[in-house]
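Following are the structures in question.
What follows is calculated from the coordinates using simple rules that are stated; it is not laboratory data. Note that this is a predicted model, so its numbers are computed, not measured. Cβ atoms are built from the backbone, for glycine too; each structure is taken alone.
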Structure I
Amino acid sequence: MGEPINRRHILRGASAAIGMAQVVSAQAQERKESDLKVVDFHNHYVGPSFKITAPTNTPQQQAVVGNMGSANALLNSLELSGVAARVVNTPTAFLEDADGNIPSDIIPKINDDLAALAVKNKGKIYSLATVDAFSGDAGAREVQRAAKELGLRGIFIESAKGELLLNAPEARPVLAAAASLGMPVFIHPQTDKQMNARFSRTGSLGMRYARGTINSLALISLLEGGVFDELPKLNVVVTTLAMGGIMMAGGFGNGFNIRRDAPEMVRRHVYVDTMGLNGPQVAAAVAMLGADHVLAGTDWPIVVEKAIPQRLKDAMTFAGLSQKDQDAIAHGNVMKLLGVA
């Protein structure tokens, strides 16, 4: 038989219980302090009304397509990742046929679905309108409809189309409409066939770098093409993949074939996401653009990140950011840019 229970055992057990409670309390407090409210700006979703044509040749591709086409997967990802809300968009690249075309009437239907998704999941899902940036006045009318009839908070466009960049006259009506309505423009990377053929020889990293190069070039075209001069209220968001373009524009404004006001102009008009959740990248983004122009963003479901609040906090702590700046990057800047109270 065991030793009889006495006062010493009771006190020892009570002490152990108190100690364990203190440990649990300390852990809970640590979690409370480290958890951030994160609103993820960079996410993709395709409603059930549309057939995703992206390849499904590998288990990873199958998982991406499965998640991208599922509202349940989108909503479940909030809890799984620790994210409070996601800002979603629908890239037409996932709906193209073999020749790279989509039905002409599909974009309004996409935006109707995105608006309905946001209304149904208020406070958890915010939607950006998909717009063909190079569709001239028709695209501008869709921007107007998205804002005034659907209540969408911004627009989503591709970096280029064929030989056209965003400084092309064909893109000016869409950009002007967004600027006049105060709608941010998310400029997304895309696959350029010629560049991809060369860069893909170095593997998946080279392919991603090619997409980032197009994203950077889109930004530079706006700067060098005088679009920001013409549209002083235009705000654009690029991805971390475009950091090269940000560094070029923001670091070489010395008047030597680059306009002297390039750094200031980039800081006024350009936002960048935190895709990758990497400390040095966050530090560089803040150094170039300021903490008020950096947005939490992960590229879900292309990239599925876990424990996002802690990972983002670790990256921002590495960058030496104050709690105020961390909160701004995690959610404040996104909500302000979208005009959400």
Structure II
Amino acid sequence: MGKPMSQLATEDTMPSEDKRQTLSNSSEAELGLPPTSIRTVEADGVRVFYRSAGDTSAPVLLLLHGFPASSFMFRELIPRLADHYRVLAPDLPGFGFTEVPAKRKYAYSFDGLARTIEAFTQAFKIDRYAIYVFDYGAPTGFRLAMAHPERVTAIISQNGNAYEEGLGDAWEPIRKYWAAPTADNREVLRQNILTLEGTRWQYTHGVRDPERVPPESYTLDAALLERPGNNDIQLDLFLDYASNVKLYPSFQEYFRKSKPPLLAIWGKNDPFFIPAGAEAFRKDLPNAEVRFLDTGHFAIETHVVEIAAAMKDFLAANGAGRRRAKSVLSR
């Protein structure tokens, strides 16, 4: 039997020589890329699992994943950015390997996710960071940005929506659930979305060559969805996603007022967040950069090289890396 998650390398339980557990060390070393560490930290009463890489004194880049993924989706992106940035990628509560104790009585909502991720940043005493948001990571990250606009140096949105025109037809079953949150409508979502086939479809729909999508990505997500109680967590979040749509005008006001540099880099064949959502950023941020990739929702699975290069160019052009972030903990 393998070790439980609570025994993975953590700052407070492992000896110093074991703290820097790394992923794919040999392949990263061969490519001359910084190693990626996997660790946990206590934040908001939650044991947050996260991946990190890069110099702890470098400017911080926070990566926020979406449904039904985890920080695993950033496995190829993190080392490509870590030569310039301190990269942190947490698993949201209810996803990946983050552990929420039963005694915490956690309320799974997007307000709750945002509070936990804010506590995660506070655990590192970070006061400045650029943010990459995808899918669920967008309403989570935009809540952070609205609450503390002075902290966010730049935003990269990869199929992370903030406009009603960006919601595609694939949302119709969930919209029906918002309008009538009955047991029957909840069961429809359970049977049609929270399955291996439903997860595989999210990864492969709109991809020119689906065989480019590694099966371990959607297979891991589907396995974690099947943990006891997790289906109901996801169904609660589907219902609460309506709160994000209600907040869209507030997100847009934040864009107009704070004018963060923003890059929208979008899989143009995404059935959930369609290209109109990327273009809409320019209504409130005329200088927003908008780029489309010929792929689907999980654009990072097929176009990680292009996304990493675009991010580096964008962040450098907008000075997001010039002021060093305060990260006094060496996690």
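Quick notes on this one:
- Distance in nm of label points 7 Å out along Cα→Cβ at positions 232 and 264 derived as 1.2 - corresponding label from I, II: I
- When Cα extents along the principal axes in Å, for residues 96-199 alone is computed for each of I, II, the one that comes out at 45, 39, 26 is II.
- Entry that produces 189 once volume of the Cα convex hull per residue in Å³ is calculated, selected from I, II: I
- helix-only ellipticity at 222 nm (-39500 (n - 2.57) for each DSSP H run of 4 or more, over all residues; to 500) derived as -15000 - corresponding label from I, II: I
- Among I, II, which structure scores highest (criterion: distance in nm of label points 7 Å out along Cα→Cβ at positions 248 and 280): I
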